[in-house]
Structure 1
Amino acid sequence: MRYPETPDGRYFVAKGRLWRKSDPSLPEDARQAAVRDLMAARRAVRDADTPDATRAARARVQEAKVRLGERGPPWWEDGAPDVTRRAPWNTAYSGWWDGLPEAERARGLD
């Protein structure tokens, strides 16, 4: 499924929330390495059998997402606030959201 993406390329919309996209300026090899680490960390969360193992695996997920630019300081430099996890209709993206075709908005609500 292809989720709606904001015109500035900073977010996609899933389950009615804005989610920050990866930093497009990352070199491809660094991006691929971070994605591999993220997937391995997610598997470690799934397979953890103790609270300590779960915490450690979640810390690895966080680190990989920061490397990708999906968490931590925003990767853009124009001073615009990070509105991750907010509903697009409650942000500066509301006009864009309202102008999307209904089918595309529906994909962003799934």
Structure 2
Amino acid sequence: MIDTFLKSLETGSGFWNPLVLGLAIIIALLLIYIIRGFGKKDYKKGTEQTKAFLSGNPEYSKDEMHIKGKNLYWGFTQALKSVYNVLEKMHNGNTSDYVLWFVIIIGALFIIIGVI
């Protein structure tokens, strides 16, 4: 009876048995729980241990810690300042304008590729 049950689970590309898979998951979770038990017991929630390590720098408020895009890409914008100024003037924040330009450019690329 078990032999016919196991043959019915055989596929063309391997063997599928949900009971074996379930047992493997239970064993893996048990191993994870045992390994986790070897961890440090002196962890205390809500103390200095839960703060992010910032290479020894003090942690300020979120607004003071946030790196803005202009600071992050300063070298990039300085190197391409002439191009960036033109693009900044064209920027209006309307998504449909960007989608229209995307469609126009993709259409032009398809025409170029179709001719070649």
Structure 3
Amino acid sequence: MATKRQLKKNISLVCGDLAAELLLAAHVSANVDREKVHEIVRQIAALQEGARTKCTFWFDKTPRDFAENLSEYKKARRQYFKAAYKQLRQEFGQKAVAIVKEMNSLIPAEARKAIQ
């Protein structure tokens, strides 16, 4: 990960693309349940807000806790952030896949072909 700012931008881009694809597909197909489309857009917005909120976390140790060696502190801190970001990416990916499956079930097959 380059920066937290870049991660938040990427989350926003992914969620924006999901919403745009859904709205485009709903516009192309006339027989789509509009209420369900609005519900999925709300889910996408909640996913974006939740993921962006979870991007900020702190390492609960200080260099004093590693009095013998500062490099041990840095190593532990690096491992903590690596694991935390990995978990964030996993959760975001799982929720995004679930939303995409809902989107696919909502859009009829002929509308999916028209978009491709």
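Read the figures in this text as sums done on the coordinates, not as results from a lab. Please read these numbers as outputs of a predicted model, since none were measured by experiment. Cβ atoms are built from the backbone, for glycine too; each structure is taken alone.
Which structure, out of 1, 2, 3, was helix-only ellipticity at 222 nm (-39500 (n - 2.57) for each DSSP H run of 4 or more, over all residues; to 500) derived from, given a value of -18500? Source structure for this number: 2. Computing Cα extents along the principal axes in Å across structures 1, 2, 3 gives 76, 60, 24 for structure 2. Looking at distance in nm of label points 7 Å out along Cα→Cβ at positions 26 and 58 for structures 1, 2, 3, the greatest value goes to 2.
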